[in-house]
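Peer 1: Take a look at the structures listed below.
Readers should treat all values here as calculations from the given coordinates under stated rules, not as data from a laboratory. From a predicted model like this one, the values you see are computed outputs, not experimental measurements. Cβ atoms are built from the backbone, for glycine too; each structure is taken alone.
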Structure I
């Protein structure tokens, strides 16, 4: 089942998110988080307390450092220093090695497309101009795009430092497409729905059971909106 609204049929331009829209990504951050929390628990700290501080610092650092595995490593390092500072403990070589390992596991994780993604992209490419729009560190994001083998479906790939109304407006302007004839498709209310909807783009939310707390904010779509649970359902919309 999906929520739908009726619109006039026209030639659309489709912008599509990458992480957790085309392939699994959040799960690798969760694995890194669990490994870090287990490490801190063995060091004598309360797991839930560490988790709470990590979530707070992680949310704060996105505005300072940006998104990606190195930013998450820094959030874990700062969390570690916060708790170590309470006990006078210093970071050891083993601590640093742990942080390096979990960062690498996020940066270079395997990329497997969700079921039906390749077939659906091939279908959409025949009907509409497609552009991949992701956010984060450029080399990290482009590495995942390469491992996924999806660049062939898109006219271009854009890696933004963040997804804001201004950046969406600039992207549409650079491509000389109107917001009213464009759609953004993704899994994040914060990044993929609210900002493009604010400038007049249509939006499609691919709702996930698990998501990063930071990205889960109240929806503010503009009426040109669908909510689905499977990427393959895009063929029923477009």
Structure II
């Protein structure tokens, strides 16, 4: 089915580049997702607490502006956003190629997505729990830190898994512009050459990586959900 030349190329890739590419894919998955949560978690909390029906309503023009910015950022296709943000990568890390350069656009792409995931998670918290905390005299920060986030923890962890898988897919797409990782091998050796064997093996490796992230994420969510104990 595949020529000896294809098999030889695959062997060379597996021996010389595969493990490095896996490491780069993991780096481009976990680091941007964690950075996106650093940005997206407070944004998501703000979207809920600052709403007109929230526990600390903010001026609606401000909330509308925040929502508009998040929606606009989410509307830009990733590859276009990637190209737009690459000059920022050049400014911050000194290069437009490689996995380190991709961390910046991946974070920019993931942050508004994470903000919406956090917003959805927190809105699922039982309003009665929040009302009870307010009745006891808890302030806004106390409600956020001791009620909203702890109560939303299983949903937040579940959405963290969703974000990791999404960013993993973005990272693979960044291979189209020399981003590194498994996506770069799949595109450079599997598509441009072309060599279907290399392409299929790299896609299989990405599928396995996603399944592992999902399995670990599901396990963590089950352990954190007090309702399942």
Structure III
């Protein structure tokens, strides 16, 4: 990827972040969470639901972990198998994206102060609602619900778009749709459970996108990689 194209991607990422901030400061985050909360009878009834927690939360997470482990095996095998040896660098690229995106989100959660919706007083919790840009007064425990960790595994699959763009172009759009489908379903599930606000997922999209194009620039600086 050329630096010029990388900078174009950065503009798109910046637009996602601006949108996330607008969703937060405008009150849309809290309003949407209230709709989900009221719809469930002024409680987070789906927090421990079989479909929402067991299948779409834990099940999807375990599937993505298995996919990452499988990719690791493929990346290692590509050093010896002639049929896939030409894709060796691409497999390591995918693995780096799949691991780095959730890792960065997990690290960010340790240093941010935002609570989950289920922790906010107007949504059945105990603590006042704070916007991202509001300083935490320190009179109650810091929250660690931002950005959205669960959706990060799905959005990390965005790297498949760049992989397909370079190696099998006809699959690039299906790959992108797959990544966003898993990311959106995972994110929406967590919003229904009261685990995240909408802006949390938008930040995760931006992080996943940034990781994908940064590794692309580092590992494939050739201008032939044009995505």
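Peer 1: When distance in nm of label points 7 Å out along Cα→Cβ at positions 56 and 200 is calculated for each of the structures I, II, III, which structure yields the highest value?
Peer 2: Details: I: 4.3; II: 5.6; III: 1.5.
Structure II comes out on top.
Peer 1: If you rank structures I, II, III by mean count of other Cβ atoms within 10 Å over residues 152-159, which sits at the top with the largest value? Show your work: numbers first, answer last.
Peer 2: Details: I: 15.4; II: 19.9; III: 26.9.
The structure with the largest value is III.
Peer 1: From which structure (I, II, III) was helix-only ellipticity at 222 nm (-39500 (n - 2.57) for each DSSP H run of 4 or more, over all residues; to 500) calculated, if the value obtained is -20500? The partial results should precede the final answer.
Peer 2: Values: I: -14500; II: -25000; III: -20500.
Label of the originating structure: III.
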